[in-house]
1. Quick check for you: by distance in nm of label points 7 Å out along Cα→Cβ at positions 29 and 69, which of P, Q, R is greatest?
2. So if we calculate distance in nm of label points 7 Å out along Cα→Cβ at positions 13 and 85 for every structure here (P, Q, R), which label has the highest result?
3. As an exercise: relative contact order in percent (Cα under 8 Å, 6 or more apart), calculated from one structure in P, Q, R, equals 22. Which structure is it?
Structure P
Amino acid sequence: MTEETANQLMPQVSGWDLVKNDCGTLKLHRSWKVKTFTKGLEFFQEVASVAEAEGHHPDLHLVGWNNVKIDIWTHSVGGLTENDFILAAKVNGLEVQHLLSKKLSKPAQNSG
């Protein structure tokens, strides 16, 4: 798949970035913050179930204790295929909100 074609498909996989590694290989990349280390492992189990059903396996990275990152690309062709976008869309559809860290906002304080 060309970079131009990949860019045309990107709106279908919100939250994902199109990246190119040092060798010029195009990949889909996305990161999430999870609540805890074990929630990250649960997150990966959810992704693994979809990946196994699709017969298409992404690169999963648990960085630090609460950062999960996924790279999707087709190793056999050394780049992106339509299947990569299908898998990314299916990952986006997973019910994983209960595993993700919520951005905390400070409550407004009264000064009076």
Structure Q
Amino acid sequence: MTINRFKQTLSLLYLNDNATIPQDKIYIIRPFVKTLNEQFGSLFNGTRELSVDESMILFKGRSKLKQYNLMKPIKRGYKLCCIADQNGYIKKFDIYQGKDEVTQQKFS
């Protein structure tokens, strides 16, 4: 695929309406994340034992969502909060977007 074709395809790809953007930082890809979570849950049942954990996806570019953690093997990237089964299959995930001010005000 040529670079011009890639740019044209990327300019026409929309997952959500950009007219009204709320405070959600991943508003544009939220429908894609929701669809993935629905498919993960319906395709494989897995084991009964579940764990809640954090995962990092390596990313070295520029992004407001990028996290830095000095003590981890993957130091820079996107942080995910996941529900996984005993075999490591992710059933549900959400992308960490930083400190939530609304939640902070409720519990302060």
Structure R
Amino acid sequence: MITFLKIFFGALFLWMCFQVINTSIHSNLFKEWDFLGSIPWMRATLWDFYANVTVIFLWVCYKENSVVFSIIWLILLVALGSIASCAYVLIQLFRLKPNEGLKEFFSKQNG
């Protein structure tokens, strides 16, 4: 299961990097912000995004022993969204010892 998750989140990380880079090449968010901000679904999507960042950040705060690292991850989550989420999950997956599984993935604190 851990190997599958590493492959899955690795692929998701690469896909999101591709999507963000490709979209950035073809569309300037800052030029389109006024239009996008006027769309109710865009505002709902942003609220949804920040709610998800909050949930993930609470898990990061539990996992990390350092306030500094927690704050760095908060900045990355807000700035990079799912790219940072996938990166954090991948780091946690690769930190697991060979005999550890999902229980340790979710509950083991970094130390």
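1. Comparing P, Q, R by distance in nm of label points 7 Å out along Cα→Cβ at positions 29 and 69, the maximum is at R.
2. With respect to distance in nm of label points 7 Å out along Cα→Cβ at positions 13 and 85, the highest-scoring structure among P, Q, R is Q.
3. It was calculated from structure Q.
Taken together, the values in this text are just the output of simple stated rules run on the coordinates, not laboratory data. It should be emphasised that the depicted structure is a prediction, and the values quoted were computed from it without experimental measurement. Cβ atoms are built from the backbone, for glycine too; each structure is taken alone.
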